[in-house]
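Coordinate-derived values only; no laboratory data. Predicted model, so just to flag it, every value in this text is computed and none were measured. Cβ atoms are built from the backbone, for glycine too; each structure is taken alone.
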Structure I
Amino acid sequence: MKIKLNKIDSKVVHSNETYNVIDNTELDSLVVSKTELHPGKNTSGHNHSGQEEVYIFTNGKGSMIVGEETYNVSTGDIILIPDGAFHKVWNEGEDDLIFTCVFDGGRNH
C-alpha cells in the first residue's frame, strides 16, 4: 500500500480548535498518524512507557521538546522520540504545522 504523507486518512482521532489528528488504520502493529496543529497552538505534551515514536514534519515551523532538549522544527525535519521521553510541539508559524507520527502498538495517548 502506498500513501502520501499529507494525505493520511482513515480515522479522525481528535478534531478541535487546537489540532486535527487522523490515524491510518491499515496496519496491525504500527500506527501512522497525521497531526495538523493550528497556528499559535501546542500539543498538551505527554510521554508513554514502552513506546518509541518518529515525528516527520511535512509543513510549517515550530518547536518541539523531547526530554530535556528543545528543537526548532520545520518541513523535512525528523525527530526520534525514545521510549518514555516527554514530548510536546508548538506551532510558531502562520500555517498549520503538519507532522506524521509513526509508533508501534495501539494508541495510548
Structure II
Amino acid sequence: MALGRTVAEIRSMTYEEYSSWKTFYSLEPFGWHDREYRTSMILAMLLNLNVTKVHRKSPNDFYRDMLKIMEDSKSRQNHEEEMREKYRNASPKERAKIIAMSLGGEVKEK
C-alpha cells in the first residue's frame, strides 16, 4: 500500500526493482511505524518546550503500541460477533435483556 501498487503489480516487479525498494525502505522507512514515531517525536518536543526539566518526556512516552491496539481491536470484533450471534439465536425476552445490558441497564422480571 505504501508503494501505491496493487499486489499483482508488486508480484510482477523484477527482482532488481523489488530489491531496490527493500534497500530504500531500510534507509528511509515508510508506513505506520514511521508516522507513529514521527508524531511521538513532535509531541515530545512540544511538551518539552513548555515544561521544566523535571517533567520532560521522551518520544517513547507518546509512542502507541500499534500491534497491541490492533490485537485489542480484533478481540473486540470477536466479542461483537459473538454477541450478534447470541442475539440472532435469542428469544424476544432474551433479546430485551441483551439490549438492556448493552445500554448499561437491566430488565426487571414481573
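Worth a mention:
- Here Cα Rg over 2.2 N^0.38 Å, for residues 25-80 alone was derived from just one of the structures I, II, and that gives 1.22; the source is I.
- When FRET efficiency 1/(1 + (r/R0)^6) of positions 57 and 89 (r between Cβ atoms, R0 = 41 Å, to 0.05) is computed across structures I, II, the figure 0.25 traces back to II.
- Given -0.58, -0.97 for log10 I(q)/I(0) by the Debye sum over Cα atoms at q = 0.15, 0.19 Å⁻¹, calculated: source structure among I, II: I
- Looking at distance in nm of label points 7 Å out along Cα→Cβ at positions 17 and 97 over structures I, II, structure II comes out largest.
- Here the criterion is relative contact order in percent (Cα under 8 Å, 6 or more apart), and among I, II the highest value is seen for I.
- Which entry (I, II) yields the derived value -20500 for helix-only ellipticity at 222 nm (-39500 (n - 2.57) for each DSSP H run of 4 or more, over all residues; to 500): II
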